[in-house]
Structure P
Amino acid sequence: METPLLGIEIGGTKLQVVLGDANGRIAARRRAPVAVNEGAAGIRKSITEALAAATNETKIAAIGVGYGGPVDWKTGCICCSHHVEGWDDFPLGEWLAELTGAPVAVDNDANVAALGEALRGAAAGFNPSFYVTVGSGVGGGLIIDGTIYHGATPGECEIGHVRLDTRGRIVESSCSGWSVDAKVRAAITSDPNGFLAKNAPETKGGEAKLLARALAANDPAAAQILADTADDLAFALSHVSQLLHPQIIVLGGGLTLIGEPLRAAVERALKPHIMRAHQPGPRIALAQLREDAVPVGALMLAARSFY
């Protein structure tokens, strides 16, 4: 391999550090869960260990980072984290450059995933393309002519904070993984003899993972949760469609592991919100890169920034 690139994903639940090339091909990977109770310091310790292993016998040409929160992409400085304490105003790009001696590009993780899907995933060949990640949070990224769209710093396509009504309910509070976990727990309480209750995890958290199995078993409670979540997400995406007119909207993040039932539900719910002149609206697709969207996008970000 030519001098490799390093891609880093810093999310609310996982950390990934990959070695790869300018085409987004991953050659080696190190993945670790995020211990929220250890804060940003714990994540930085894990990154330091991963970098030591990755650079032990290899010189890194450049680094790309997808960070799960608002970031000043021009300077590589973190604005804050909505999930993990200790990131406020941290100069991540500068810190990584000092550790490795390599140039570093830092961007929001949804933007980076959007880039990966646009160049190497489900949105390849579509322009513009919009990516929405539905995981521990909800974020979005817009790619125009193969380039990440940036608003005024640190503004991004924060679809997770779009309001669903005048009372202040936002997309993230209705469609994120933790909000769907809460919907599943409520369904378990309502029907202690139902499929969801019988298959619930012993500890609180991650209940949304039950939905795919419950939907396959034709569980009515799971079907209602899916419909409610898809309706809210589609309503938010209708604003994206009306304002930005992407050719394709790619659904990514942990919740989309539900697969085709979620994609189809969002597609159905979106169409009534699209004005007649713009029908049938954008194609709705599942992320092709799945959990590699951010790492692949980070490699592409590094390559595009420094090659």
Structure Q
Amino acid sequence: MLMSDRLSALRVFVRIARSGSFSKTGQELGLSQPSVSRIAADLEKEVGAALFTRTTRAVSLTEAGQDYLARIEPILAALEEADHAVRGTGELRGLLRVAVSSSLAVREIVPQLPVFMERYPALRVELMMSDQRQDLVQEGADVALRFGVLPDSTATARRVAVSPRMLVAAPAYLTKHGTPGTPADLSEHAMILGPTGGRTWEFRQGGRSASVRVDGRLLVSLNEAAIAAAVAGLGIVQTSRWGCRAELDGGALTRVLPDWDAGQLELHAVFPAAHAAKPSARSFVEHLMQHFAV
């Protein structure tokens, strides 16, 4: 197998390993499923080991395949880094895969893509939108944008931005039910329990602090649903500035207890462990940091 063919085969191998599918890999790389299957078989023959377990439903890595993937990915990443450095033009190529929640993608990330993609016309971007925390290795993401305190991990993380938590409600709701003056007043109001904030809300004002145990008749797992419910007048919700920026600016929602600090929500960029972040992933994160710093 020629060196150029071997490198192409290794890139195909990585995509099969990440997607768990010959057909999906073919779609991503513009190859037919039989071509992808043949490349995988030729690579296995070349290395002298079975790298995949094939079933009618999926393709998974053997133990040898998992070890091979762990060794190959850093090499491919280093080659991409070297190509990028040698070109010296700042040009980025290939596919950038970003794992991100649907609400953050729609509200904050997509509006920032035009400038970024115009700057790098040879780069393709895939937004892997899910409101469940994704496994970077399994999903094949180059970078994930994640909220909150990160659990212990061997992955590399970088804080992108911080947004204040806040309570918001529709003006019509506050006109009908009154406006809370202190955190203790929240017990007299309808609460919408969304995906952030939990059941105990902490507040600070100067040297004072307050902890309020909240409950509500409406529980939702997506920020978009929580915001829609608040706009509809169903109660008060705790979210981040990112999660309700448009509604606040447009007057559909107004802040509740604005003089009380409800804490903050951190956004991190998480890169897969074991190898250097792709140049495109680093550039994308730096672009977002500039946006959020404004």
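Every number in this text was worked out from the coordinates using simple rules, so none of it is lab data. This one's a predicted model, so the numbers in the text were calculated from it and none came from an experiment. Cβ atoms are built from the backbone, for glycine too; each structure is taken alone.
Here semi-axes √(5λ) of the Cα gyration tensor in Å, for residues 233-280 alone was calculated and came to 34, 13, 9; which of the structures P, Q was it taken from? Provide the component values of the computation, followed by the final result.
Values: P: 20, 11, 8; Q: 34, 13, 9.
Computed on structure Q.
Suppose FRET efficiency 1/(1 + (r/R0)^6) of positions 73 and 257 (r between Cβ atoms, R0 = 30 Å, to 0.05) works out to 0.60; of P, Q, which structure was it derived from? Walk me through the intermediate numbers first.
Working: P: 0.60; Q: 0.05.
Matching structure: P.
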> Taking distance in nm of label points 7 Å out along Cα→Cβ at positions 105 and 193 for each of P, Q, which is largest?
Replying inline: P
>> Given a value of -0.85, -1.11 for log10 I(q)/I(0) by the Debye sum over Cα atoms at q = 0.12, 0.15 Å⁻¹, calculated from one of P, Q, which structure does it belong to?
In response: Q
>> As an exercise: log10 I(q)/I(0) by the Debye sum over Cα atoms at q = 0.12 Å⁻¹, for residues 113-240 alone, calculated from one structure in P, Q, equals -0.65. Which structure is it?
In response: Q
> Upon calculation of distance in nm of label points 7 Å out along Cα→Cβ at positions 33 and 121 from the atomic coordinates, which of the structures P, Q produces 2.3?
Replying inline: P
> If we compute volume of the Cα convex hull per residue in Å³, for residues 169-224 alone for structures P, Q, which one ends up with the highest value?
Replying inline: Q
